[in-house]
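Novice: Scrolling down, you'll hit the structures one after another.
We did not get these values from a lab; they are worked out from the coordinates using the rules stated. For clarity, every value in this text was computed on a predicted model and none was experimentally measured. Cβ atoms are built from the backbone, for glycine too; each structure is taken alone.
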Structure P
Amino acid sequence: MKTKPFINLGKGLLILVISTIFFSSCKKITDGTGSGGGTKSDADYLKNLLAYKSSAHQIYLGYLVADGNDPAAATSMLNVPDSVDIVIAFAGWDKDASHWKTLQAKGTKILTCTFPGNDAFYDGSAKDTTTTQKTSLSSASTYDHWAKAMYDKFITGMGWDGIDVDIETGTFGGDAPASNAKAVLQSVAKYFGPNALTGNLTKAGQKPIFIYDTDVDVAGGSLGYNTIYTPFKSNYTYVNFQSYVGGSRRWGGSTTADLTPLLNMFDKTKLIVLTNGDEFKYPNGSEDTPGGDAKATKWLWNIAGWAKTNKTGGVGAYRMSRDYNHTPVFNSSRQAIQIMNPHL
């Protein structure tokens, strides 16, 4: 596939930019290497980039996994391609707040990922420092205090843009058993998502993003889509579906035809289908699974084409940060963005 460079910030990196993108103002972002006559210092560069981010388009999101298994540069928020719409911090994050602000200034949203079984506490739990009225866990437990604590920390305190709640077998437990998943998600929706209560806004004055992140494509049970998604679908900004075809996975599909049922399970305009970036190669070229890098990249490009055809919300990659090891950096992600938005 012929490659087209995208914008990227970062010390020591090749500066790649969006080429030939037209907006309603008839402005365009040109190739910062000079072939299109424009550079990142052009007065209209940021204006046009922000216009693209706010326009109707299929989005790209990626997880920056800060677990120490990739170079620090891979999880630096300075190095995320400008054309990425959302980054989700997983297992830690780039601690330099100036990097967050630089990324957000390009219109990219920053979210935190939470496993309720690790993080959530019910109102009145021993972990709940907001009240002295301690209670026992029950089916009637609510989680408003935890949801507010997450809002206060990440939205008010850190100035980020939303939350991704991981909804899988094994990600609930402790103070937040799977049987209480509905209550957990309803509390989160008071502070995050389209139905957040009045006044619960980001520093940019927007309702914080709420992502329903899952690999569950079955009905019934505590985590079934008809139990905790369908009745409350207006609460969620996007649905991330873990359609992994390599590495650890639950989903049983292997072709884009196997994604078709998802169009009916979830609101397709909110549906973001993910590849498994665990399979991308390491800096030394090694792989967790022989051939995994090519498989994960091909799948990402396939689902990008599927998303475009079916007019879904977009695509993304778990551990997008490992895509940094490609040449040029983040090449798999850049190409997926172009497949969905060929005018770039």
Structure Q
Amino acid sequence: MGTYNTELQRDGPGLLLRDLARGTDDQIAAVIAVIAEADVDVLALQGIDYDLTGEALGRLAELTGYAHHFALRPNTGMPTGLDMDGDGRLGEPRDAQGYGRFSGQGGMAILSRFPIDAAGVQDFSELLWQDVPGATLPEVNGAPFPSVAALTAQRLSTTGHWAVPIAAPGGTFTLMTFHASPPVFDGPEDRNGKRNADEIRLWEQMLAGEVGTPPPGPFVIAGDANLDPVDGSGIKPAIRSLLSSPLVQDVSPRGQAGTDTVDWRDPVPGDLRVDYVLPSSHWRVLDSGVMWPAPDDPLAETVATASRHRLVWVDLTLDHSGNGG
């Protein structure tokens, strides 16, 4: 099981499909090489543009050898017609439900060697932020920020929150995947920080039965939380609470940079741990890692070319046969 923010998003609709079809893009070639090297059975992806017909994802699945793939329309770039960031202007990327220059930019997807039960998916992406139990909505001087109208329309998910049943050989499990907002690029109201925290907290609320239906058996939470438990910006208790939940195992996968999973050296804050694979307590963990090779490793240049993020993987089994995923 793995998660990988590929950063394959492009500046306009259809450009990712174009680049995939041409077969000459160095970044795409590097991403494919990283995925091949990881060789996980199920991979949650972030930073991949969504198109209505699924052609770009289908092409990527073909190039990486995955028999099954899944994606839903993300909130990124979805127009609202409102000033969502309070800068007095309309129609900008930050005025969408989730930051995006066009609808679907930088979405999410799943690649799998096992069948995906699309009919059984729980999609929380339309859940309004104000409807989340205990939502920490932004305010300025005691008034809703940026406006009552904006908060009434604002969805919680920057990109999406999906609970996806996958029929693995050892039994069906639920992949709970998301890509949360960066807890920066806002003002003293801490709009993005509060949203990020509530996006992470949603999974604990689901597991507690407060939102949606808890998974009936084994699950894995995998995605880009955009929050380090120690360093960088953000409301740290949100990720610390999830990592310490008795329902999940934080096996702390490691690479050349320890548990860090992204290289944000320029600009600051530097290396952080923001990408997570958290199996439920049902699983036996066989191994884990972050694909962050040493500088002298032949794979190092390829990994750096692919994305600032590093692929995180955890080898799991539901039985004692040693067959992981």
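Novice: Assign the value 18.8, 59, calculated as Rg and Dmax of the Cα atoms in Å, to the correct structure from P, Q. Mind dumping the intermediate values first?
Specialist: Numbers: P: 19.9, 66; Q: 18.8, 59.
Here the read-out was taken from Q.
Novice: May I pose another question? Tell me which structure, out of P, Q, gives 1.06 once Rg/Rh (Cα atoms, Kirkwood Rh), for residues 101-172 alone is calculated.
Specialist: Numbers: P: 1.06; Q: 1.13.
Going through each structure in turn, the value belongs to P.
Novice: Follow-up. Out of P, Q, which has the highest value for mean count of other Cβ atoms within 10 Å over residues 237-244? Mind showing how you got there, number by number?
Specialist: On the way: P: 24.4; Q: 17.6.
Evaluating mean count of other Cβ atoms within 10 Å over residues 237-244 on every structure, the highest lands on P.
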